[in-house]
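What follows are several structures.
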Structure P
Amino acid sequence: MCQAKIWLRCKGEEREWIRDITQLEVQGEEIVFKTFFEPPRRVKGRILSIDFLKAKVIIECDAFPE
């Protein structure tokens with residue numbers, strides 16, 4: 001089994017944000033990320049790319065969540 005890693009790109013800077021994502025769901029302008037053992041996390045942004053071989057999803061956002 002291979003869970004994805006979520007990377008956020010904000011104003012040209014890219015950071016790893018969440019590991020072990022089991023589900024990604026777009027809800028309007030927000031994207032909801034679910035893992036096995038943590039509550040869902042949300043970010044307002046858009047999907048830039050998904051690399052299935054590297055299990056890497058890049059999301060573009062205006063600011064990094066706190």
Structure Q
Amino acid sequence: MVGIALVFIFAFGMGYGSTVAEPALSALGATVEELTVGMVTRVGVVRTVSLGASVGSGCIGFYS
């Protein structure tokens with residue numbers, strides 16, 4: 001059971017970290033913030049996409 005939890009945590013961390021480090025996502029976030037006149041922030045876009053990617057990669061790691 002501990003091994004499964006470690007795989008999930010590792011996959012979650014890798015998915016989140018690799019997505020946060022993506023420069024194109026930061027540029028997209030800045031564009032979204034500019035187009036929405038600050039209603040949606042760059043940080044909010046980056047965190048939301050990173051969370052989705054990390055949960056997705058964690059689920060793939062868990063089920064494989």
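Comparing distance in nm of label points 7 Å out along Cα→Cβ at positions 11 and 43 across P, Q, which is largest? Once distance in nm of label points 7 Å out along Cα→Cβ at positions 11 and 43 is tallied for P, Q, the winner is Q.
To test your reading of the models, identify which of P, Q gives 1.02 for Cα Rg over 2.2 N^0.38 Å when calculated. Attributed to the structure labelled P. With relative contact order in percent (Cα under 8 Å, 6 or more apart) computed over the structures P, Q, the top value is the one for Q, the highest of the group. Using the calculated result 0.9 for distance in nm of label points 7 Å out along Cα→Cβ at positions 19 and 35, pick out the matching structure from P, Q. Considering all the candidates, the number was obtained from P.
Quick one: helix-only ellipticity at 222 nm (-39500 (n - 2.57) for each DSSP H run of 4 or more, over all residues; to 500) came out at 0 when computed from one of P, Q, so which one is it? Clearly, the read-out refers to P.
All of the numbers you see were taken from the coordinates with simple rules; none came from a lab. Computed from a predicted model, the values in this text were never measured in an experiment. Cβ atoms are built from the backbone, for glycine too; each structure is taken alone.
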